[in-house]
Every structure is written in structure tokens, then in C-alpha cells.
Structure P
Amino acid sequence: MSEFLERVRTSVAAQPFTKLLGAFVESIDDDAIVLALPMRDELKQQYGFAHGGVLSYLADNALTIAGAVSMGGPVLTSEFKINYVRPAMGTKLIARAKVIYAGKRQAVCRCDVYAQNAESEKLVATAQGTIVQVEGV
């Protein structure tokens, strides 16, 4: 699995927007993919919480990676929905995504996003999306 994890990490690290934010694939196992993002001031909104767009990015990208791992080959997000459940405060954001169902051309995936600090981890958003295979990429 470590060779596969390194291939996924390399692919994700090649995304310019992911580089800009500083996110990285923390782990992949049979059940889930974990995408992490250390918090910094530039990712916060005016009240000091992680910006909703940052949480949305994490959910979207984690859903897509989970779908890609499941189906193999190039994929895109067809749609996703996110619920913000509490303000995100912490030193690190973690998105844990897994496949609920995968067919030949699409996968339905779920993702929970957590804010971590030294003492705790709290759910801050939950999302579900449809990931589709892309031809000719």
C-alpha cells in the first residue's frame, strides 16, 4: 500500500490549488482516504474560523480522491453537497472520505471534515458527492 499511497500523494501534490493551500494526503487504507491541511491565518475568515471555502475544498478533493482510488483512472466531481455543523477552529483540518457505492462509471462518496488541536478533534462539516470517470484525460 505504501507505493500506492506515494503515487496518490504525488498526484495530489501536483495540483496547483492544493499546493497553494498546503493540503496533503495523510493516509489511505481499505476503508478511507485522509486529506490534511495545517491551519494558518490566510485560511481563516474575519472571525478567526476556517473559511467555508477551505472546508468545501477539503471535502470536494477528499471525495474525488476516494472515488479515484475506488474506480481507478481519472475522475471528476459531478456534484456534492456540504453541511457546515460548527465553526472550524484548530491547528489542523482533516477530511476523511470513503466510498459508499462504486459502479463502473461513478461512485457515491461521503466525507467528514474535522478540526483538530492538541486536545480534541471536532466534526465541522459533512459532505456527500458523486464522482464520475472521465474519458480521454
Structure Q
Amino acid sequence: MSQLSERPLVLLVEDDRDGRMILAEWLERAGFRVDQAHNGLQALERAFDLLPDAILTDLNIPGIDGFELTRRVKNDPRTSAIPVLAVTGYEPFQDPARADRAGCDRMFQKPCDLHEVGRTLSGLIAEARDRRPN
């Protein structure tokens, strides 16, 4: 995971290129470093390689969906402590219980308030850091 003195690294997973670019730019202005993936398999690979401080993922993404991405991240000891914040605008994916079962730490419905997303990411990252052994 990123060192505490650095800006937190967020892995942003979104298949819509324009939406991903807008969100990445906003996150960077909000004080996060951002790495990007456009599908679930690419995101899983990046999560294992980078060990980001948090993952912000759409649930309706190609390859493996955000639910399966979250399950795999949470079931791997290398990445199990990484908080996952899910966002979705796709109606069938808006089942909060399903997101909970997959291991998502929080879920937002699109469109969502970016300031709330930023505050939630910061809170999840702080909680994860507090749980880490010294």
C-alpha cells in the first residue's frame, strides 16, 4: 500500500472512457493519485501489482464485473484489506445486498455526488490504515 506521507492511490475502474477521464481528473484535484483500468481483469491485475489504497469501481464493467472483481480482491491475502467503493447506474446491479455479499465496503448509485465519493474514499482509506498492524 502507499506510504502514509504520500497522496493515497486509488484504482479507478470504469469502462466508459469519458466518464473515467472526468472522474480521474476530479480525484486528482481532490488529492488522490489515480491509476485506471477499463475492465475487471485489467483492474484485478493492477490491484495485485500496485496494491492501491482503495478501489473505486463501476459494477457493470466488461471482462469480470465489479462484483467478481471485488470478490477476488477481498479473497486474496495480498489485497483483502483494500477498501472497495462501488458505483453503478445500471438498474439490475443496484442490489446493495449483492454488493455487500461481494465484499464492497460502500456503494453509490450514479449519478453520485463527487464530494461525497471523495469523503467516503478518504474515510475508507483512513479506516484501513488504522486497522493495519504497526
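Using Rg/Rh (Cα atoms, Kirkwood Rh), single out the structure from P, Q with the greatest value.
Checked P, Q; max of Rg/Rh (Cα atoms, Kirkwood Rh) sits with P.
Suppose FRET efficiency 1/(1 + (r/R0)^6) of positions 18 and 50 (r between Cβ atoms, R0 = 25 Å, to 0.05) works out to 0.95; of P, Q, which structure was it derived from?
P
So helix-only ellipticity at 222 nm (-39500 (n - 2.57) for each DSSP H run of 4 or more, over all residues; to 500), computed for just one structure, reads -13500; which one of P, Q is that?
Going label by label, the one that fits is Q.
Given that distance in nm of label points 7 Å out along Cα→Cβ at positions 26 and 58, derived from a single structure, equals 1.4, which label among P, Q identifies that structure?
Q
If Cα extents along the principal axes in Å, for residues 42-121 alone is computed to be 30, 26, 20, which of P, Q is the source?
Considering all the candidates, the number was obtained from Q.
So if we calculate mean count of other Cβ atoms within 10 Å over residues 10-17 for every structure here (P, Q), which label has the highest result?
For this comparison of mean count of other Cβ atoms within 10 Å over residues 10-17, the top structure is Q.
Computed from the coordinates by the stated procedures, all read-outs in this text should not be read as laboratory data. Because the structure is predicted, anything quoted here is derived from the model rather than measured. Cβ atoms are built from the backbone, for glycine too; each structure is taken alone.
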